[in-house]
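Values in this text are rule-based calculations from the coordinates and carry no lab data. Small disclaimer: the values here were computed from a predicted structure and weren't measured. Cβ atoms are built from the backbone, for glycine too; each structure is taken alone.
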Structure 1
Amino acid sequence: MTPKSNSVTESTFREIWKRQPWGKNALSTTMGERIVVHYPGRENHDAGPDFADAIIEIGGGNIHQGDVELHLRTSDWWSHKHHLDPNYKGVILHAVFWDDTKRPVSLCHRDTGIPIMSLSDCLTLPIEELCRTVYSSTPAIPPCRRTGQYAITERTRDVIQRAGESRFSMKKDQFSKAMALYDVEQVLYEGIMRALGYSKNTAVFMELAQQLPLSTLWRVVEQRGKNISTIEALLLGSAGMLATEKSLSIAASDKWAAEVKSEWLRLGAPQPMMRNTWRFFRIQPANSPPRRLAAMSELLLRCRGKLFSSMLSICQSYHSEIERRLAVTTRGYWATHFDLGVETKWNPYLIGKSRAREITVNILFPFFAAWAEHTQQDYLKRRILELYHTSHTPGENWITQFMHSQICGGFVSALSPSACHQQGLIQLYHDFCRNQDCSACPLRL
């Protein structure tokens, strides 16, 4: 098939990959290994590969699960600098329309090459006919939606709720195990830090919480006096935000940055992390890591050395009171900045209502349910479970959007707005959708 630059666009190629309009044995790698696509993956509209969680058999019997990156030409892998990007470390197949380099693609931190599939070498029909076939066909209806279409039955809601309860129980058990090994306040501190990181920086926030333990942080703060600048300097400095050449140049012209950097140097804190371990790409300015660290600084200042008792008091409040007490409004520098020396439009919150709910549902509720169980406080455990079932969802994420599309065609209002149901959707995705295990999914029965 002769390459034509205007024959197909990347968006068309994505649609072709989603629909998979070819026979089971039509595809092979450029090295001649047979490819069977059991699941093309979930389309990714964020940073990283085009499709995530794909399930592909390569070479007969070798089933791989991971990401798929699509390009019109193999050379785009290098021109887009994917070989240097750790976001692409999970790629199991590089699907291209035309192989214009005849050499394997790779990653700088991975020894083995990534298999390439050149679609133009696999298909016999003209590209124009393939495109017509794809756009004229009707997308397959997921098994979980085939019976009820957009009508959500009571049984469907019951399945989702049970999955949400199961997810809560697993998180509670994880906290119980951590409490048996580590200081309770440190476990809570790590949990809140993890929740502030979103999915992109979760691991990095966790690493920072372990590198700068709460006991160390409090000890330094006690010595210097409990003030926001000391806590911010500790967190931002330990995160590597103050130890770069860029921060030096910013501090020369930014009074606040100069002050916090000077405070960090006076503290004589441990070796900082590398700033490039933090992910900023396609993150909204309001959610940038420095702003989240500023938010944690405010939360810690409020606690005055008593994180556990402060959060327990919050957790025993009513829903609206929990959100109000966990919310953090901006003041001073962070009202108009999302990074050192980088301004953004004014934002009233460092932690808003949605993020407060996220921390409550994912961290505080399961943490204190585990603690109540360990200390045999049945009333507190029942109260937390009641709050979990009646809390409203913190907001949409890519998993819940995908599940709404799968189950009810995107009609979000068809499902319960409770946090328990949202967590149930996430659990069902991880248990069944991610592995394309439709036959075992309780929604199909």
Structure 2
Amino acid sequence: MSHLPNDEQFKSRLLGRQQRGKLYRAFYFASLVLAVVALVTLMLNVLNEAVGLIAVRYEIEPVAISDRPLEELNNAELGAILQEHAGRKLKVFVRDYLSAVDASLFTTVPLSQVLSGRSIPAELADSTINDISDEAILELLVSNLSTEELRELVLTEVVGLEVLESWPVTESLFNRAAIEERVATEYPGAELQTHSWISANFLSSPMSSVPAQAGIRTALLGSLWVLAITMAVAFPLGLGAAIYLQEYSSDNFFNRLIDTNVRNLAGVPSIIYGILGLAIFVRTLEAITSGSAFGVTDSNGRTILSAGLTMALLILPIIIINAQEALRAVPRSLREASYGLGATQWQTILNTVLPAAIPGILTGTILAMSRAVGETAPLIVIGASTFIVFDPNGPFSKFTALPIQIYQWTARPQDQFRDIAAAAIVILLVLLLTLNAAAIILRNRYSGKLA
């Protein structure tokens, strides 16, 4: 027993372990604090650009077109102003704010297609936009746009609201006097306003070359369409592959090779998947992804379907690996108990293993979807549009996505486009946080049921 330490050696070693433990704990805590500070700094920096003062000028003063503030007018009154001052552009407003088809088809297809999902009088459903009167066109606008959207339309198209310059919130708070002096000197007659680029109108408006009119509706719908197809393809394939590799495959060279390659694919740069999607889905399978095999004639392979399939390939290895780990974490005793009661292997997997593993599977899947929603490189490679004004209405539609829209706005020279890019980043972060929160809620809910 001489190899055992004496009391002094034991106390010395114990003290050393305690000191090292305190050091590691301090290091981990400092890492956590640093990470939180970095995230908060990022959020504050983005929000700083999304809110602040703007200098605006009106071509026509609002009091010249209405004796009441525009905020107090209803839809009918705002519509009457549009008809009086911008009557020749009513069709353009329908095309830019309501149309669901390509601009080249806007005047030739029936209104039932142009305004798919919108409120249309039954007698006008088979007419084209050129067949109906200006009064009917105005009624389409008034009945399908919200009061806020109509007010924004009046401000931009009738009043002629022009944003001359913008300032972030920090500069607006601490240098307001200097800003007011600059506006008075360089923009005589301009009005200084506090403005948030994040608004209901920003969410519901399509893209525009004018920052004050631009919104993310088209990009947001494109992202949701891509996510839906990605989820529908990647989840069943990933789960099926994980079940086979973990529960059915034998330990041989071929299956080990598959497992190794799946784990390697999880680390491949996303742009490589974009090139793969371009070669396979956009070009080789163009007849399917463009919809021409199903009678669609106004599209090519650069569609939502191609994007969704490419993103499914991107996150498929991640889903497989996470699902494997969740299945592997299920105790062997649960399987043996099921077999002992006479269940088959598939019955054991379906009724015992999967319910126990589902919290980890769902968590990994939703986190993989969070990665997909923020990817830009694959979408650029397969041909996502950088400027598009009509909403996607199916898997064979042309599209854009939030990351693409943010990239396009940040490349513009005007400061206001960087402001709305910051607002779009906030929306994207909210979407990501929502997905992550959903993963936590689902994990806790299913874990509670199994407890």
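Given that distance in nm of label points 7 Å out along Cα→Cβ at positions 160 and 384, derived from a single structure, equals 3.7, which label among 1, 2 identifies that structure?
Numbers: 1: 2.5; 2: 3.7.
Corresponding structure: 2.
Computing relative contact order in percent (Cα under 8 Å, 6 or more apart) across structures 1, 2 gives 15 for structure 1. Supply the structure label, taken from 1, 2, corresponding to distance in nm of label points 7 Å out along Cα→Cβ at positions 328 and 344 with the calculated value 1.4. The correct label is 1.
One of 1, 2 was used to compute helix-only ellipticity at 222 nm (-39500 (n - 2.57) for each DSSP H run of 4 or more, over all residues; to 500), and the answer was -19000. Which one was it? Clearly, the read-out refers to 2. With percent of Cα pairs over 43 Å apart computed over the structures 1, 2, the top value is the one for 2, the highest of the group. Among 1, 2, considering only distance in nm of label points 7 Å out along Cα→Cβ at positions 128 and 184, which has the greatest calculated value? By distance in nm of label points 7 Å out along Cα→Cβ at positions 128 and 184, the leading structure of 1, 2 is 1. Structures 1, 2 were shown, and distance in nm of label points 7 Å out along Cα→Cβ at positions 168 and 408 at 2.6 was computed from 2.
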